[in-house]
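Take a look at these structures.
Values in this text are rule-based calculations from the coordinates and carry no lab data. As the structure is a prediction and not an experimental result, all values here were calculated from the model. Cβ atoms are built from the backbone, for glycine too; each structure is taken alone.
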Structure 1
Amino acid sequence: MPGDDKPKSVPAAFMDAWNNHDMQALAALFVEDAHFVNVVGAWWKSRIEIEAAHKATHATIFKNSRLVGETGDVVRLGPNIYAVHLSWQLSGMNNPNGTPSAPRRGIMLFILTEEPEGLWRIKIAQNTDIVEGAVVPQQAA
């Protein structure tokens, strides 16, 4: 679909900011009144809250982390609004007690809006851990 290339670049920019532990750059990917729900249900309701929370965790449990992933389909929801999924893997995380954590996998959903200057920013982000071994009902055929 024409125009999908720019919204699709946002997850890559998110991973770059994460891996550089540059939470100012990460926060700049969000609109001022963005919402972000993380994997444990913390809900931040502004760019300022998103930046502060990520600065705190990147100074501690995520300070040596590395985030990699693959951008999924880009779905146009309306004029200047897209949904983009990111399937991610995280390594190098520490537990709160400082011991190394096992690698994690998950899926993040970004709802993106096009700003007047032509930049695509995150309006809503929802992150979900993939729970290995979880029982998921089979779909009816």
Structure 2
Amino acid sequence: MKTFVVGFVFNNKEEVLLIRKLKPSWQAGFLNGVGGKCETDEDIYTAMVREFHEEVGVIIPNGHWRLFCKTTARDGQVAFFTAKYDGVIYQMEAEEPIWMPYIHLNRHVVIDNLRWLIPMALAEKRVQATVIELN
């Protein structure tokens, strides 16, 4: 089973860092957290540090990421993390990183589950959830 990581980074301006996705095709044009697929024999924390560095050019060390939710679906597992960061970010790949006021997420084109994942990330509690696909 594939494992993915997604990180939501918050700054002191009440913004969350999101990426305008180009792939996979079902996410194209939507905003999502920063992340990607775990490599072989890579733990989820190491994958989160690597993916964030690859996508926005910043290293947030392993101990600064907080796992707050895991989901499981037919096509894989996703570990969701949160961290704080107030520095400069860079566009390292084709997908554009954007600081977005998280209070206004409903006004923007975001992946549907961000409407509940971002409040969960801000809640300071860890949750484990199972996603059931009804297709």
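Annotations for the structure displayed:
- For helix-only ellipticity at 222 nm (-39500 (n - 2.57) for each DSSP H run of 4 or more, over all residues; to 500) computed as -7000, the structure of 1, 2 it came from: 1
- Value 2.7, calculated as distance in nm of label points 7 Å out along Cα→Cβ at positions 45 and 117, assigned to which of 1, 2: 1
- Source structure (of 1, 2) for volume of the Cα convex hull per residue in Å³, computed value 132: 1
- Per relative contact order in percent (Cα under 8 Å, 6 or more apart), the highest-valued of structures 1, 2: 2
- Test item: Cα extents along the principal axes in Å, for residues 13-92 alone calculated as 39, 26, 23, pick one of 1, 2: 1
- At a computed 0.8 (distance in nm of label points 7 Å out along Cα→Cβ at positions 37 and 109), which of 1, 2: 1
- In this comparison of 1, 2, the computed figure 2.5 for distance in nm of label points 7 Å out along Cα→Cβ at positions 21 and 101 is attributed to 2.
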